[in-house]
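Participant: Several structures are given next for inspection.
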Structure 1
Amino acid sequence: MKTMKAWVLGNPGELALVDKPVPSLGPAEVLVRIDATAICATDLEVIAHGPPAVVGGEPPFNRNFTPGHEYMGTIVEVGPTVDEFAIGDRVAVEIHAGCGRCERCRQGMYTSCLNYGRNYGEFNKGHRANGFTTDGGFAQYAVNHVNTLVRVPETLTDEVATLIVTAGTTMYGYDVLGGLIAGESVVVTGAGPIGLSAVAVGKALGASPMILTDIVDSRLETGTRVGADIVINAGREPVVPAVERLTGGRGADLVFECSGAPNAVNEAIHMVKRGGRVCLGAFSNTPSLVDIGDVVTNNIFLYGIRGEGRSAVKRGASLMAQGRLDLSPLHTHTFGFDELPTAIRYFKDKVDGAIKVVIKPQEFRD
């Protein structure tokens, strides 16, 4: 087994299916046969625009780079010193493996590694981020450090197992907010995969009420299936007055912003109560105007998150294994490995209500 099939990024927006060498193992690494890979909105940004991906210190185009960062699979080979996992283990894979030496990594904030992207050349610091700074999951095989692996519960299908990382991202968001105390009210804005996961994880942690806003009724309906107590269609009803009414005029304890809409941050600070906390979990394509006076006057805390730090993925997998967290409604479409361009179109254009689209490379297994 010397070569594998992989999608590589050429010019912006151009993907090609090619043969690449199967990656070799180093100490504390395993070779994962990729069984399923989910498509994320950030993958589309990488493929079309480059950032936040950076390969060898430069944009990722025409560098034989394979995108994709939400994948799971089966271990088929283990490297030197590996005894934490064995051949045949099903695993989900965290995106980030920090350098392990900077102060952020030592704090468990490896998604904010101070050596981000420094994994090349004479001064290689060892940082890796699948599908961002190193090859990702749109391939037959990938190499991963043992620190990034989480065992997949036996009850989960391959497709749903790709959502373990999504659960970890929202779990990390609640961590950064200082935790969620059962009975606290939460508003999630934006019913994409991250927002719907934030609803499901928040409900599993005891949020009450859990309020979800979006402009697409079908996604709001999915939100009710994963735990939303109340849904608000922001296209038909102003959300800030609605949240004020639902919370007795005081506002929500926590707001988890997952829409990336131009005015979403400002609305979030106006719907959280005094001394409340807002987590920003979505990229915005345009700068946002924020009422700083309201933030200061009302002692509001704003937190931004990146990825799935502090081993949150493992805790998300634990909730799924216990049956307390069901993200299966988020998976809506599965395509074959060679159908990646079609799968991307379904995800991007929300064809047939696509929320989370998965590709499976069975046809290339040995």
Structure 2
Amino acid sequence: MPQEPILTDTQFDPEDEYRPEPEPEAEPPAWTDGSLRIGVHASIAGRYTNALESARKLGCNALQIFSASPRMWAGGPSRIPEADAAEFRARREELKLGPLVIHANYLINLAAVQPMLRTRSIQAFHDEMLRGLQLGADFLVVHPGSRGEASPGQAMTTIIESVKQAGKRLQLGNLRVLIENTAGMGTAVGSRLEEVAEIVRGLESLGAGACLDTAHLFAAGYDISMAAGLETTIALVERTIGLQNVPVFHANDSKIPLGGRVDRHEHIGKGKIGAEAFARILRHPKLGAAPPEGLPGRAFLLETPIDDPGNDRRNVAKLWELAGLSDQAPRAEKGFSMLTAALKKKITEHRKTIARNKAKAGAGKRKSGKTGKKTKSKKG
């Protein structure tokens, strides 16, 4: 048999070098396509995916949720069972809903002076971050907190350090913390846009941004109900926070007059801000999601009350209408509401029971006070 020739040419040929294929760049999320994103705060009651189904049935293409009970420190385990989180992520991908925003627990006070409250708040916010990562959330919104006896400057330093502590040893990836402006009630921090901007700047290393609530802006004294006032407010946001750092708006009308400094949300077009003003806001090129002036993926999320079945669906439809995009809105399921007639009846009965119990307790105290009076003893 003829022998195979021995190759003697051992000169290196650059063409022979192994070149691994570069990792493909991640595709931008579908919700950053430049279309307007309108959503609602949806309930996770029952299971997390229920919030996704509610958003879909209400005609939304974005949503906000709580990741646990918003008014309890012990709102459940700090982690979500992975099977539940995976189911949620997969269903959200199917429905193409985005962005997904998580609103942090209302009890969290990142500005707290009291060591125990601050420690508890940092731990609770850390847990919010963990659950947000599990669910694949895009944004985590938190109120700055109440400063108590501290100065505004001290409070903002505390808030910045608290957020950093909460995020320590975590890789946040695509999850972005957003500081929400406040109405200015009591000693709440963040009613002035300059304060929100200072906190955002202090958290630049985390890529933090801001979430602006229309009702809070109005109650804090920013007259976004008028065309001139809206332009002035937008200019101030550009100078301080930067519109590129405001990917989410909470779209709420206000029960409170301009500068009332109280947080009370109203149905869109039924409050002191008014439908005409919301049309200006939703159609303003700088506040939208379309390039070149808008921010792709920017969302307007409703936190309006649901007093009667259908309020949620009607508010979503109103936003699409005022944006001039009713014909492009996702189709809502006729008659669907997160509040059913049966649930409303149950809530009403529960409130009546609480009121009766309070009344009984008050009557008992008054009776006890009368019978418990000391009588002067007669001297014999």
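Participant: Comparing mean count of other Cβ atoms within 10 Å over residues 60-67 across 1, 2, which structure shows the greatest value?
Facilitator: Details: 1: 19.8; 2: 24.9.
Looking at the calculated values, the largest one is 2.
Participant: Supply the structure label, taken from 1, 2, corresponding to helix-only ellipticity at 222 nm (-39500 (n - 2.57) for each DSSP H run of 4 or more, over all residues; to 500) with the calculated value -7000.
Facilitator: Derived from the structure labelled 1.
Participant: Right, something else. Using distance in nm of label points 7 Å out along Cα→Cβ at positions 124 and 156 as the calculated read-out, with 2.5 as its value, let me know the right label among 1, 2. Mind showing how you got there, number by number?
Facilitator: Numbers: 1: 3.0; 2: 2.5.
The read-out comes from structure 2.
Participant: Supply the structure label, taken from 1, 2, corresponding to Cα Rg over 2.2 N^0.38 Å with the calculated value 1.26. The partial results should precede the final answer.
Facilitator: Numbers: 1: 0.97; 2: 1.26.
Derived from the structure labelled 2.
Participant: If mean count of other Cβ atoms within 10 Å over residues 132-139 is calculated from each of 1, 2, which structure is the one that comes out at 21.5?
Facilitator: It was calculated from structure 2.
Participant: Out of 1, 2, which has the highest value for mean count of other Cβ atoms within 10 Å over residues 92-99?
Facilitator: 1
Participant: Now a separate question. Upon calculation of percent of Cα pairs over 24 Å apart, for residues 84-275 alone from the atomic coordinates, which of the structures 1, 2 produces 49?
Facilitator: Working: 1: 49; 2: 40.
Going through each structure in turn, the value belongs to 1.
Participant: Suppose you compute Rg and Dmax of the Cα atoms in Å, for residues 252-331 alone for every structure in 1, 2: which one lands on 15.2, 44?
Facilitator: 1
Since every read-out is calculated from the coordinates, none of them should be taken as a lab result. Computed from a prediction, not measured in an experiment: that's the story for all the values here. Cβ atoms are built from the backbone, for glycine too; each structure is taken alone.
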